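Each value in this text was obtained by applying a stated rule to the coordinates, not by laboratory testing. For clarity, every value in this text was computed on a predicted model and none was experimentally measured. Cβ atoms are built from the backbone, for glycine too; each structure is taken alone.
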Structure I
Amino acid sequence: MKDVTGKVTLITGGATGIGYALATHFARDKAKVVLADINEKTLKKAAVELRSIGAEVYPFICDVRDRAQVYKLASQVHQKVGTVDILVNNAGVAYAGKFMDIPDEIHQEIMDINIMGYMWITKAFLPDILAKKKGHLIFLASATGLGGTPKLSTYSASKHAVIGLAETLRWELMMDKSLKDIHITIACPAFVATAMVKGVKAPRGTRLFTPEEVGGKIYEAMKADKAMLIMPATVYLELLTKLLPPRLAMGLIRFMKVDTCLDDWTGQKWGKAGNK
């Protein structure tokens, strides 16, 4: 979607990180920015900052894992702002540790937010876009959604699921020729320097990106109706692990230091739902 002027853009987890970085791009191009976030303090701060650059911004508190809250959010947005043209599924949480060492409730929350939250938000707002037969959906996935990452079992699983959901939706939309002006962009960045990845060392051949860098690249991809954004290019090596025999794939993982990049993780912990 090349022109976002006046378009209602809803961003989940929009008060911080990549979500906020994206919000600034939409704001500068005169979109109507709807921020949905669980953290009231950061949400208010983000709204003030965006309004200082002339943005028309509407903040709403919402826990995306709660289906009732999501459907209430849809009603509020429709009443106060209008129907949505651009939907950004971004809210997410992560937790690093070996699969058996991660508490059950953390496994559950990660899945509830990172994939079920995306599903509830999409279910609530996709009808707006379908009715107009025009719009854009952005799904924040991850490089870990392209290949399993040691010590990120549930996060990686959730991001694989995001890609599966987004791709399936794309094919379903493309089956109806009248919906040819609805586009989906799936973003698969490597580690981004947010509160979630504190202590992470970037694998060999990559670096920690800033939220502003990633937000800018995603915004450009949306403008170009790009189907998938993978950054950096070395992430494509993740796909080799699916084709190589396990021993060789493990050798590649060790060479890239993916197996040790999370050893010193001290990132955002349990209970910080909705921020990315």
Structure II
Amino acid sequence: MTIIIILLAFFCDKYQGLLKIKHYAWINSYAEGMLRLLPYTKSAAPWWGFICIISPVLIIILLFQLVMHTIWFGLAGFIFSVFILYYCLGSSRMSDYLLAILSKQTSQPIVVDAEAVNMTTPDSAEIRAIKFMKMTHQEIFAIIFWFILLGAVGAALYRILLVLKTYAEKNTSSLHLYLPYFQFCLEVLNWPSVRLLSLCLSLGGAFTRVFPIWCQGLLGGLSENQQLLADCTLAATETNAPEAIELLFYRALIICLVVLALMTLASVIS
């Protein structure tokens, strides 16, 4: 069921009209509203304040998910999960790539938030490749990873933390004092997903070069997440051309989805 939800969420990107719902400004407004309800938060950022900001919306999503799974023999819960995953995912053209595989035309471009990653910047090819892989990990891979583990709540948790971290990085933001909490939680969530993506990069790219790097950084700390992903990205391809990096990410994501499909099939057979 999970693999079907993921594929449907990807195919929703084919309908450009649905992109209008992918606005996250309400998350910042919600967090600011919650912050105003908390005492003693103007000069300090207590850990319980962070929990009070994050937990209510996650609890609401969890309750909705539980209720929806009791309606129409679980069909409502299925639709709800597709909607949440699609809403949390960054925009991509994964569906185009999956269809292109059948026609052996795998040069379709992937689209990630253009404001965050611009593949035409004057940076070197290596820096552009690293930026692109880091952004696709945040916007697509990590959200799918946590959706697989925790369902809609996992995808929502990662997206909310990502949005609030970006907002808190502004010095004028009322959430600026909570930035360390957002950063730490994201690094904790990134730790397993970065290592899974790096492993998939080795399987989809130059395995003999990437796998030793992956083994070396497998048990690294939270501060080594981005460096491991960067090293594996650069080692996985012969060239750092944008097209090669895009296709590398496609292959890595498909490997992950194939493994998930095989696990689902094995559980059904058993």
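Which one of I, II has helix-only ellipticity at 222 nm (-39500 (n - 2.57) for each DSSP H run of 4 or more, over all residues; to 500), as calculated from the coordinates, equal to -22500?
Structure II accounts for this read-out.
For the read-out mean count of other Cβ atoms within 10 Å over residues 32-39, a value of 25.9 was computed from one structure; give its label from I, II.
Working through the options, I get structure I.
Using the calculated result 42 for percent of Cα pairs over 22 Å apart, for residues 48-167 alone, pick out the matching structure from I, II.
Derived from the structure labelled I.
Looking at structures I, II, which one was distance in nm of label points 7 Å out along Cα→Cβ at positions 208 and 232 calculated from, given that it came out as 2.1?
So the calculation was done on II.
So Rg and Dmax of the Cα atoms in Å, computed for just one structure, reads 18.0, 56; which one of I, II is that?
Answer by label: I.
Identify the structure, out of I, II, from whose coordinates distance in nm of label points 7 Å out along Cα→Cβ at positions 88 and 128 was calculated to give 3.2.
Label of the originating structure: II.
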